[in-house]
Structure P
Amino acid sequence: MPTNVVFIMTDNQGAWTLGCYGNPDIRTPQIDRLASQGVRFSNAYCVNSVCSPSRATYLTGLIPSQHGVHCYLGGEKPDAQIGPDAYCTIDEFMSLPRILADSGYTCGLSGKWHLGDSLQPQTGFSYWFTKPRGHTQTFYDDEAIWDEQIYTEPRYYTDVITEHALDFLKQQQENPFFLYVCYNGPYGLGEHMTYTHENRHTAYYADKDLPCFPREPVHPWLKQNRDFIGNPVCMRGYASAVSGVDDGVGAILDTLNQYGLDEDTLVIFCSDQGLCAGHHGMWGMGDHARPIHTYEEALHIPLIFRHTGHIPAGTVFDGRTCNYDFFPSMLDYLGMADAMQTDPNLPGTSYARAMQGEHIAWDDVIFHEFENVRMIRNDAWKYTRRFPNGPDELYDIQTDPGERRNLADTPGYASVIEDLKAQLETFFSRYADSQYDRWRGGRSKAGRLLS
């Protein structure tokens with residue numbers, strides 16, 4: 001029988017938030033359990049540090065300069081998400097749920113979509129509980145979509161996403177299934193950060209100092225969320241939301257076990273992008289700074305796979321990956337490599353054999369883009385270039401992993417910069433579609449942050 005897939009994605013959650021990635025302060029026993037039962041990727045990164053572009057990349061394997069979604073949906077005109085002009089921004093591409101549906105899988109979504117035309121099921125899905133739009137303004141009394149109708153959900157939204165995920169699992173008896181669980185948390189942005197986050201973890205965090213949140217001076221580039229840094233309400237609220245998501249992960253794992261599905265189901269845990277929560281004097285992702293920033297905590301994400309009896313338990317893969325590697329890896333792991341498209345050409349590489357414990361040769365270079373910003377990162381260097389006039393950044397990751405000393409204008413590094421710049425240009429020249437190449441006048445399907 002084909003392998004079932006449960007794909008759990010959180011919103012704005014860096015790897016630094018989890019116990020299995022070294023966090024001593026925030027309680028995540030269920031996600032840590034998942035990591036202990038499978039393989040944890042220690043150096044996973046996102047291709048873009050906001051929701052819609054990163055999610056489009058997970059599902060298609062394409063970078064923003066290929067799929068055309070360069071920023072979060074919400075500022076585009078006309079509105080792609082709800083209304084008469086709404087459309088799915090990845091509909092013209094082969095996507096993971098569409099391929100699986102065409103192969104006989106029953107596909108369900110519970111949670112955030114944020115890729116357009118939210119009112120009705122998209123790209124192979126038949127079960128469809130989602131949000132009309134991407135942003136989370138509140139965890140209670142927020143809008144939801146069920147049976148193609150918008151309603152106000154009074155309960156704690158994270159728990160409702162879990163309830164629908166469990167409802168979908170209970171319905172699966174005959175066909176293989178793909179369940180895409182997209183939590184609204186921990187999020188860490190918006191008005192709800194200014195008041196106490198109410199869930200079952202609130203009391204536990206009420207008196208915690210949470211030193212995992214840095215108390216650094218506010219970075220001069222930070223344009224929003226400046227009052228969040230070092231704010232106990234914000235830090236404790238974000239921690240509570242992380243633990244709330246962890247509860248949902250535990251419920252899903254327990255339900256799979258209850259139905260005897262552990263050995264038949266690949267479980268994946270990841271986030272769309274990370275979040276700075278005081279790190280470098282930032283709170284948020286790249287879009288909350290001008291210029292757009294590329295600090296590690298906003299790009300370094302959790303990535304965990306469990307498939308009991310197939311993936312060795314308690315293992316770690318240290319290769320540096322980007323989420324454009326995810327799509328080819330999933331098709332490869334599921335025995336569907338023939339379904340990978342050749343037009344557009346996929347930039348990613350399959351790590352499926354590494355998931356199963358094999359030693360594989362791996363290129364540790366990854367690329368990132370966000371409107372006028374492009375970045376290359378390898379074991380030694382991290383170079384960020386801002387088109388057309390900078391400011392650019394170069395960090396020696398071996399001696400300066402905290403990105404404290406920008407060497408871009410320091411004498412003696414010209415040859416390093418030229419080499420990294422050439423690799424950037426080669427990568428994007430090879431893969432970018434001219435109609436979506438923002439550096440060459442291409443357009444974005446999403447509203448733009450920068451003109």
Structure Q
Amino acid sequence: MKRLFILIALVPSLLNAQIEKIERSNDSTDKGVEFLNRLSWKQAILKAKKEQKYILVDCYTTWCGPCKLMDKDVYINNEVGSYINRHFISIKMQMDSTKNDNDQISKRYRDVKFIEKEYGISAFPTFLFFSPKGQLLDRATGYRSAHDFISLASNAINPNASHPFLTYYKMLSDYWRGKKNFDIMPFMIDTAEILHQEDVSSVLSKDYFDYLSGISRDSLYSKKNISFLSSNIKNSQNKFFLLFYQDGERVNATMHKNGYAQSVVGRIIFMEEINPVVNLVTAVRNTASHPVEFNEPDWGKLTSSIAEKYNKSYAEENILKAKIKWCEDYHHWSDCAKWFTELVKKYTMDANSEGEDLEVNSICWSVIFKRSVDKEQIDAAIECMKGVVERVKENGGAPFAYQDTYANLLFKAGRDQEAIKQEEEALKNTIEWKEPEFLIKEFQATLEKIKRGTSTWPRYIDREDIFGMGLI
């Protein structure tokens with residue numbers, strides 16, 4: 001026992017000596033961020049505790065373009081290096097594996113798996129910021145300019161910041177000890193999903209569903225509860241589905257959004273009624289050794305089936321969305337624009353999610369702006385993008401990409417002064433959000449073309465040119 005005690009007492013000293021040896025042999029230069037890439041995750045935490053520094057982990061892959069830009073443009077910046085080296089112990093984690101991995105990288109495979117699972121790494125680069133004790137403070141993804149990266153790191157270690165991940169892990173610790181607070185459980189579920197902790201999210205969601213089953217129907221109609229249900233109802237057999245289908249107007253009133261309940265019902269219709277049919281047709285097309293007898297799903301039959309189960313309005317709206325997706329996938333651009341225009345004119349998009357607004361922007365840009373010369377279609381896309389820009393602003397998001405689409409559509413419609421105003425605002429927002437230089441230059445070039453009256457859309461695009469590059 002005495003020998004065991006002596007060995008345990010010596011472990012920190014042995015680790016400290018190992019770290020000092022690693023530091024002396026580290027290959028980082030004095031310029032820019034000093035990454036101590038020979039430290040294991042445990043060694044990084046120990047060093048951070050010893051020096052009372054925070055921890056920065058850059059999660060990258062060998063194939064990631066923005067990751068390489070961070071190395072080329074940002075991490076070598078002296079101002080970035082000065083700030084990060086003063087406040088952080090920094091390490092890089094290669095999240096993929098290749099046959100060219102050296103011993104230093106292969107020794108950290110176990111650390112990589114832990115980081116990937118514990119913190120839900122699915123996009124690259126991902127930046128993780130930890131306290132000196134190894135507690136997650138903040139995370140972010142995607143390329144950042146030097147100024148933006150310093151701001152990101154500064155906010156992460158700001159003692160006055162809210163640090164929702166710290167709060168989450170404390171709440172989760174209490175939960176595992178049997179302390180269940182249902183008032184905060186939706187926040188915990190959302191955070192678990194952000195971190196891709198599916199097992200945790202599943203356990204918490206089951207608990208919260210059980211809790212909701214025991215409260216009065218009137219108590220269900222709060223923003224917190226409706227928001228949770230809208231994200232977690234997976235099929236029409238869920239008993240809470242009827243809140244959205246039968247009592248949709250009350251749900252809309254609770255969320256202060258027209259069409260909110262209908263969008264949830266529509267998502268379930270797509271999952272249960274439309275996707276199985278469309279996927280089957282696609283599978284037959286892709287595997288047939290000879291031309292098949294049909295080119296598209298039987299939209300009429302599918303419409304009747306949905307109308308019988310739900311109603312005509314649900315059937316027609318969701319079949320329109322299915323036709324748009326089908327035409328986009330198979331490059332039937334003119335039909336895609338036609339169905340999209342009909343959808344926009346008939347149904348509200350006020351309740352669109354961020355993902356749905358991204359899809360709308362993609363169609364308005366690639367299908368209508370780049371390919372259509374139909375005034376009705378262009379005008380419909382303009383009204384649609386106006387709504388998208390307003391929604392993104394209201395939600396505190398970054399509107400510049402949507403404003404650029406909106407401005408280009410206005411210009412194509414001959415509404416030059418409105419187009420200039422929108423593109424100027426897009427450019428201003430891009431600069432204020434510290435976006436990459438190439439994007440700022442792209443918006444500057446577009447603004448100059450609009451002011452000169454020079455076309456910003458291609459003269460000709462081949463049907464198979466899915467990116468719409470065409471001839472400028």
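Every number here is computed from the coordinates shown, using simple stated rules; none is lab data. Owing to the predicted nature of the structure, the values given are computational and were not obtained by experimental measurement. Cβ atoms are built from the backbone, for glycine too; each structure is taken alone.
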If relative contact order in percent (Cα under 8 Å, 6 or more apart) is computed and equals 24, the structure in P, Q: P
Hey, FRET efficiency 1/(1 + (r/R0)^6) of positions 99 and 147 (r between Cβ atoms, R0 = 35 Å, to 0.05) derived from one of P, Q reads 0.85; which structure? P
One of P, Q was used to calculate FRET efficiency 1/(1 + (r/R0)^6) of positions 35 and 91 (r between Cβ atoms, R0 = 41 Å, to 0.05), giving 0.75; which? P
If you rank structures P, Q by distance in nm of label points 7 Å out along Cα→Cβ at positions 83 and 355, the highest one is P
Of the structures labelled P, Q, one was used to calculate FRET efficiency 1/(1 + (r/R0)^6) of positions 51 and 227 (r between Cβ atoms, R0 = 41 Å, to 0.05), giving 0.95. Name it. P
Between structures P, Q, where is percent of Cα pairs over 36 Å apart highest? Q
The value -18500 for helix-only ellipticity at 222 nm (-39500 (n - 2.57) for each DSSP H run of 4 or more, over all residues; to 500) was derived from one model only; which of P, Q is it? Q
Here distance in nm of label points 7 Å out along Cα→Cβ at positions 315 and 379 was calculated and came to 3.1; which of the structures P, Q was it taken from? Q
If mean count of other Cβ atoms within 10 Å over residues 115-122 computes to 20.9, which of P, Q did it come from? P
Ranked on mean count of other Cβ atoms within 10 Å over residues 211-218, which label among P, Q comes first with the largest value? P
